[in-house]
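Below you'll find a set of structures to go through.
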Structure 1
Amino acid sequence: MPGSGTRTFFDPDHYEASLRDAQIEAIIVSRGYFSARLTWAELHHLQILRCEEDSSRVAYVRLAPWLAFVTFPTNSALSPVWRGTELQAGHILFHGRGERLHQLTPGSFVWSVIAIDPAQLEHDARALTGKSVAPPLEAQLQRPSRCNMACLQRLHAQVCRLAETNSKMLSHPEVARAIE
């Protein structure tokens with residue numbers, strides 16, 4: 001799944017394979033009708049994903065240990081359950097490296113993913129804040145300020161919109177660097 005783009009799936013197996021390309025291994029159990037749309041942007045040190053799913057399902061998820069992952073719900077009326085914890089609007093989940101978890105979505109759901117090389121995360125965080133940030137050993141549920149969360153959601157949505165409408169622009173080195 002290199003580059004950027006969007007794809008619709010009607011088969012959970014094809015969707016699972018697509019997530020593996022994003023370094024997310026998932027076993028998805030869905031009853032009856034299944035539909036999902038995956039939008040992705042792969043930049044130099046950063047991957048952005050938006051996963052739109054139209055039916056309830058349970059998944060066992062294993063994240064790649066060589067990347068740091070942050071996930072958060074986007075525009076979903078129903079709250080998903082990750083690792084036994086209900087994720088509310090405004091929450092982000094900062095995952096432990098190589099984390100394994102169960103995920104339950106009670107209906108149509110949109111989830112957003114950011115994956116970054118941990119060394120790059122630490123470098124960027126130190127440059128921006130003067131503090132070291134490393135992926136936690138275990139997942140941490142965080143609730144950033146409304147302003148910061150809105151900014152994160154807006155930037156994530158803009159990158160996904162570019163991936164859908166003008167993916168070639170994301171391959172330009174200066175655009176990718178500015179986003180990162």
Structure 2
Amino acid sequence: MASSKQLTNDLEYLGALLRKSERGGSPFMIYALWAVLVLVGFSMVDFAPHRVGLFWFIAGPLGGVASAILGHRYGLTIGQLNREDGLRHLWHWFGIMLAILLAVPLGVSGAIAWPVLSRVFLLIVALAYFLAGVHLERPLKWVGLLMMAGYVSLFFIPAYGWTLVGILVSLSLVVSGWVERRRGGTPDR
């Protein structure tokens with residue numbers, strides 16, 4: 001009896017390893033969604049700075065919900081829905097949104113000027129993407145590093161720096177999503 005239970009446990013373990021090794025990353029649509037949001041949101045800093053906060057206040061959480069729905073549907077499509085991975089993603093991205101929300105009073109109270117705080121937000125997001133690349137999905141590490149480079153470049157680009165950084169980050173998200181899709185042979189969803 002103990003040997004059949006051990007065999008069952010071993011087979012479950014091997015099955016889990018196989019499923020994990022075959023698991024693709026996030027669907028391309030999540031990368032594309034955030035590429036669009038980043039392009040619009042970053043460009044707004046240069047062209048409509050008074051609306052940036054409202055944009056991200058709405059687009060950030062809605063983008064997170066849309067990403068969760070797309071990720072869940074994708075997991076169902078490929079037959080590899082993993083609650084643990086889903087929760088890991090959820091807590092990671094919820095943590096970044098919470099950190100940014102908690103930093104907003106620094107701007108509202110005048111403790112930090114909004115142009116400076118927007119750069120701090122970029123640094124927080126860059127770190128979140130980098131750590132997501134280390135712990136969740138490898139391609140995001142490179143997006144995070146590019147955001148960090150964009151953060152540094154904003155000190156040297158006097159005009160339209162945010163738009164340029166937005167274009168570069170958006171392109172990197174599209175390329176990363178496309179490479180991830182090709183690498184894993186995952187569907188476009």
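Could you figure out which one of 1, 2 the value 2.3 for distance in nm of label points 7 Å out along Cα→Cβ at positions 29 and 61 was computed from?
The read-out comes from structure 2.
Now a separate question. For relative contact order in percent (Cα under 8 Å, 6 or more apart), which structure out of 1, 2 has the highest calculated value?
Values: 1: 24; 2: 37.
Going through 1, 2 one by one, relative contact order in percent (Cα under 8 Å, 6 or more apart) peaks for structure 2.
If Cα extents along the principal axes in Å, for residues 117-156 alone is computed to be 30, 17, 7, which of 1, 2 is the source? Please list the in-between numbers first.
Values: 1: 26, 24, 17; 2: 30, 17, 7.
Considering all the candidates, the number was obtained from 2.
For FRET efficiency 1/(1 + (r/R0)^6) of positions 5 and 165 (r between Cβ atoms, R0 = 30 Å, to 0.05), find whichever of 1, 2 sits highest and give me its label. Could you put the intermediate results ahead of the total?
Working: 1: 1.00; 2: 0.00.
Ranking 1, 2 on FRET efficiency 1/(1 + (r/R0)^6) of positions 5 and 165 (r between Cβ atoms, R0 = 30 Å, to 0.05), first place is 1.
For structures 1, 2, which has the highest computed value of Kirkwood radius over Cα pairs in Å?
Going through 1, 2 one by one, Kirkwood radius over Cα pairs in Å peaks for structure 2.
Looking at structures 1, 2, which one was helix-only ellipticity at 222 nm (-39500 (n - 2.57) for each DSSP H run of 4 or more, over all residues; to 500) calculated from, given that it came out as -9000? Don't skip to the answer; put the middle values down first.
Numbers: 1: -9000; 2: -28500.
Answer for the origin of the read-out: 1.
No lab work stands behind these numbers, since they all come straight from the coordinates. Being a predicted model, the structure only gives us computed values, none of them experimental. Cβ atoms are built from the backbone, for glycine too; each structure is taken alone.
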